[in-house]
Structure 1
Amino acid sequence: MAALSGAREVCTVDVSANFIEWSKNNFQLNGLDPEAENHEFWVQDCILFLKGTIRRKRKFGLIVCDPPSFGRSKSGVFSISKNFDELLINCMYCLQKDGLLLFCTNYEKWTTGDLHLRLNKLKREFSFKILPAPAQGMDFELPDQEPLMKSIILRKN
C-alpha cells in the first residue's frame, strides 16, 4: 500500500525468503517494479534488521509491524510474548519524529487492553500518542467476541 500511495521508499523485511518473493510478486501484480531503487526487500530477522537500522541512524516515517505470534529461524526463536518489548523499542528508535507505527498481532492470549498495558514500558523511553486503530473487519469472530487481530497506532512525539 505504501508503494502504491507514492512513498519515497518502501522497505520490506521478513525472515522467510518465500514471503519476500511473495511480496515482490505482489508488487508486480500491482504494476510496481520490485527492482526499483526505492524498493528494498530483506530476508532477515526483523530485530537484527532494526538494530542495524539504528546503527546506521536510518529513520522511517511509517513502520507497519505485523510479527508472528511464534516463529523459528536460523537465528533463533521469536515469541511475541517474550520479544514484544525489544521489538517495539527497536521500532521506536527507527521511527522519525511524528512518524507512525502500526503494530498488529493475532496473539490469542492478549486482548486489545493487554496490548495497551504492555506499552507502559515504552513510555519510560519514548514520548508517543496512541491513535485510534483502524476498524477491524469481521473475520471469524462473532460481534460480541474479542477480535483475534489486535492493532495499535502510535505517533512518536
Structure 2
Amino acid sequence: MLTRLERSIRQRLPRGVNYRVSLLSGLWQCRADPKTVGDLVLGLVAEAGANLASGRQLILGTRNAAFDEGSVTETPGAEIGEFVRVTVRDSGPGLSDEALDQVFEPGMTARHAIPHAAEAMRRLGGFIRVESAESVGTAVHLYFPRLADPALVATDDKAAAAAE
C-alpha cells in the first residue's frame, strides 16, 4: 500500500528534497485500514516536507517490531506486543527538547499531524514514538498492532460459525 503512495509523497515534498523508501519484505499483516495508514503517512510527510530545504532527505520505512517486558523499558512509549512499524524520518532542522516535550499537545506543537496520528494510533490499539534532535532531524514511528495469524483467524471464524 505504501508503494502506491509514492507519487503523492513526492508531490508533498519541496523540489530538491531527496526521497528514499526502505520497505521490509515479509512485513507482518497489521490491524489498520489502508486509507487510515495512507492518510497518517501523507500528513506526516507533508509536515516534514514543509521544513525540508533542498538537498535534505525524507525516508519512509517499515519494520516488524516485538516488545517484551525487557525491551519495553528500553523504548519510551512502547507497549508489550508485536507491531508493524512505519517510520517517516527527515533530515530537517529537528525539534528542540522543549518542542519535543510538547509534540503531542495539539495547541503547543508546530507539528500538528503528530497529535492527530497519536490519537489515531490509540484508537487502533497501537502507539507512536517521536525522536528528534536539533540540526539532525525527526523520526516519527507509528506502531500498528500485528494481526493475528490469518490462518488462525480463519480457523476461529469457521469454528465460531460451526458453533452457531
Structure 3
Amino acid sequence: MSDLALDITLTVNGETVTERVEARKTLVDFLREDLGLTGSHVGCEHGVCGSCTVRVNGEIVRGCLMLAVQCDGAKVETIEGLSDSGEVADLQAAFEQRNALQCGYCTPGMIAAAQDLLLQAKERGGVPSRDQIRSHLSGNYCRCTGYHAIVDAVESVAQARAGGKP
C-alpha cells in the first residue's frame, strides 16, 4: 500500500466496513479486491459501459469513476446486496425468463440501473414506456442480447409492480 492511503468507514450492503485504502483506488476495485464483492464488473474503466454500476446513498453511480475514499460515510449497495435483500428478485427472474442475459457480464449493472428506473417510476406513479426504459438503460452496454429482451424483461416487471399483467 502506498503512502497515500486513508482510513474510510462506509456501509456496504447493510454492514459497516472500515478499511485503509489507497487514495486513488476506485470504488469498484475496492469492492472487488478488498471486499470480495465481484458482482460489479470492470469493463471500460471510463464510465461508459455501466458494468460497474452500484448504488451510493440511493443513487446509481459508475463504480469506476468514483474513488473509494469519496464513499467515506456513505451507504453503498452492490448487486449482491440488492439480490440478497430480494429487492431485485423479480427483475432477475424476468431476465432469466425472457432470455435477457447471455454472457451475464453486463447483467448486474443492467439490473441495478433497471431497478433505479423502476423506483423512479413508482415515485411518479406510472409505468415507464419502452422508450423510457431504453433511454434509462442507454448507459449500460450489452454486446450479446440486442436489448429487445432486456426491455421486455424490465417492461414486464414494471407492469407487474404497478398491478397490471406482466
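FYI, it's all coordinate maths here, none of it is from the lab. From a predicted model like this one, the values you see are computed outputs, not experimental measurements. Cβ atoms are built from the backbone, for glycine too; each structure is taken alone.
For the read-out distance in nm of label points 7 Å out along Cα→Cβ at positions 24 and 112, a value of 3.8 was computed from one structure; give its label from 1, 2, 3. Comparing all candidates, it corresponds to 1. Can you rank 1, 2, 3 by distance in nm of label points 7 Å out along Cα→Cβ at positions 32 and 72 and just name the one with the largest value? Largest value of distance in nm of label points 7 Å out along Cα→Cβ at positions 32 and 72: 1.
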